[in-house]
Structure I
Amino acid sequence: MTCGAGMIMFDDFFIRALFAGIGLAVIVGPLGCLIIWRKMAFFGDTLAHAALLGIALAILIDISPLVGVPLVTLASCIALMIAKRTPSLSSDTILAILAHSTLALGLVLISLTGGRSLDVNGLLFGDILAVDTTDLLVIYAGGGAILAIIIWQWRRLIAATLSPEIAEAEGLSPQRAEWLFMMLIALVVSIAVKLVGVLLITALMIIPAAAARRLVSSPEMMAGLASLLGVIGVIAGLYGSAEFDIPSGPAIILAGGLLLLGLSFVPRRRPANANMRPHTHQDEVGHDAK
C-alpha cells in the first residue's frame, strides 16, 4: 500500500464514506432479499433510473434533491402499479419502458439546464467520498426509520412475498404489503443515489443477498447475513479504491461481486430445489424463495 493511500484512509472524508457505506449496506440487506424472492431486480433498476429524473426536476424547480428524488421514485411506484393493470403489456415491458424513459428524460433535462456544475458520472456511478455530515444524518435517520419499518412488518412482507394465499388466509393483505415494499425501495434508492449512483444501486442490494442465499436456511438469517456481506463489500471496496485509485462506487460493487464469486464455491446448506416458505403456525422456513 502506498503512503498516499494509507494517509487517505485516515482522512475525515474517507471515514465519513465508510460510515455512510456501512449504514447503507445494513439497510439494503433485507430489501435485497425481498427483491430476490419477488424476482423484481429490474424494478430496483427502474426506480434507480427514475432517481436521476428526480434530481433533474429538483434542479429545474430549485428544490433539494432530498425532496425531488423521493417524490419522483414514489410517483414511479404509483405509475407502475397502475400500468400493471394494463393487460396488453407484461410487467417486464412496463418496467423497461419506465426505466429507460425516466433515465433518458433525466439526462435530457440535465443537459437543458447546462448541467449547472453537476457531475453526471457522479450521478450515474456515485461519489461516496463526497458525503458530508448532512448525508450521514439522512442515511442513519432515514435508514433507521426504514429498517424499523422492515423489522416491524417483516412477517407480513415475507408472507405476502412467498405465499400470498397463506397471507390472505391469515388476514394479511398482499396488496398492501406490495405497496409498502415498493415505497421502501423508493426511499432507499433516494438515500443511496449519491453514494453508488443510479446505475449501481440495484447491484448493491442484489449481490450481498445473492451471496447470503447460499449459506443460510431461513429468511431472517439470509437478511442478516446479506447486511453483513454488504458491509464487508463496502469496506473492501473503499479500501480497494484508495489502494488502486479507482472510482469508489464501482469498486464497492466489484468487491461484492468477487465475494459472491468466492462464496459460489461453498456448498449450499440445503438442496438447490428446497422451497422457502414463510413462517406460519404450521410451517418451517426452507431455503430458496420461489
Structure II
Amino acid sequence: MKAYVFPGQGAQFVGMGKDLYLENEEAKLLFEKANEILGFRISDLMFAGTDEDLRQTKITQPAIFIHSVATYLAKKTDEKPDMVAGHSLGEFSALVASGALSFEDGLKLVRERANAMQEACEAEPSTMAAVLGLDNEVVEEVCAQISEVVVPANYNSPGQIVISGSEQGINLACEALKARGAKRALPLKVGGAFHSPLMEPARVKLAAAIENTVFNKPVCKIYQNTTATGSDDPQVIKKNLIDQLTAPVRWAQSVENMVKEGCKSFTECGPGNVLCGLIGKISPETETIKL
C-alpha cells in the first residue's frame, strides 16, 4: 500500500512552485485560481518574494497548501492513494488529494485558518521550541509541572518533540528539560504557540468555517493529527480538523499506525523533504519518495 503525505508550516522557500507553474499547465491554472480566490497574486510572493514575506503565517499557509496540491496533481500517474496524511497544515492538502475537499474550499479554509492563527499569535507573546533526546513521557511530565502555558505540540519522531506555549512557559520548560537530560531544547523562530491552548480563539473561528463547508467521503482513509488513526467519515474528519488547532500533532504515531496497517511506501508532495526525513527515523525500513 502507498501513502501520500503533505508538509506543514516551515517547509516554505523563495521560488517554491515556480518550476511547476512554468512546466505544467494544470499547475499553472491552479496557481491562477488561487490568486483569484485570495484576491492577490500569492504566486508572485512564492516565486520572487522575500523570506520575510513567506514567514508571515497568512502567506505561509496558503503558499504551502497551493504548492503541495499542485505537486500532487502534477504527478505522472493517476493512481489513487491508499492512505493520506498531512503534518498540521498539510492535513488540508491531504483532504484535497483524497477528494474530501475541493481545492477551492480547501484554500478558503486554509486562508481562514492562517488569518485566525495570525490574530491569535499577535494577541499574546508566544512561541515554540524543539526538544531532542528525551522520551515523550519525560517531556509531558516536565510541561505539566510548569505553571505557565506550555504543552507538547508535535510528536515528530522518536526523541524529537516540539513544545508550544507562552514565551515564559517555553523558557522555563527549556531549562527544566535540559536539566532532565535533553540534548537540545531550542526556541524556534515562529510567531506563536501553534497546537496549544493559546490557539483557542483561532479554533473557534475555524470551527465555524469548517462546519459551513461541504466535506465529501474521501477515496481512502486520512490519518489525522489529533488521533493518529485513519477515518473516511466526513463528520469525524471535520471534528478532528477543528480539534487540531489546540491539540498535538501525533505525526510519529500516525506513521506507525499507517505502517502497521500495510503502508510500504510514503510519497511526500510539497516543498522540502522534512517528512521523508522524519519517516526515515520513525520507520527506517519503509520506502520514502519525494515528488
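Each reported figure results from applying straightforward, stated rules to the coordinates on display, with no laboratory input. Nothing here was measured: the structure is a model prediction, and the numbers come from that model. Cβ atoms are built from the backbone, for glycine too; each structure is taken alone.
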Note: relative contact order in percent (Cα under 8 Å, 6 or more apart) at 23, derived from one of structures I, II, originates from structure II
Compare distance in nm of label points 7 Å out along Cα→Cβ at positions 50 and 202 across structures I, II and report the one with the greatest value. II
Suppose semi-axes √(5λ) of the Cα gyration tensor in Å works out to 31, 25, 16; of I, II, which structure was it derived from? I
Looking at distance in nm of label points 7 Å out along Cα→Cβ at positions 146 and 178, point out which structure of I, II has the largest value. I
Computed -14500 for helix-only ellipticity at 222 nm (-39500 (n - 2.57) for each DSSP H run of 4 or more, over all residues; to 500) - originating structure among I, II: II
As an exercise: FRET efficiency 1/(1 + (r/R0)^6) of positions 186 and 234 (r between Cβ atoms, R0 = 41 Å, to 0.05), calculated from one structure in I, II, equals 1.00. Which structure is it? I
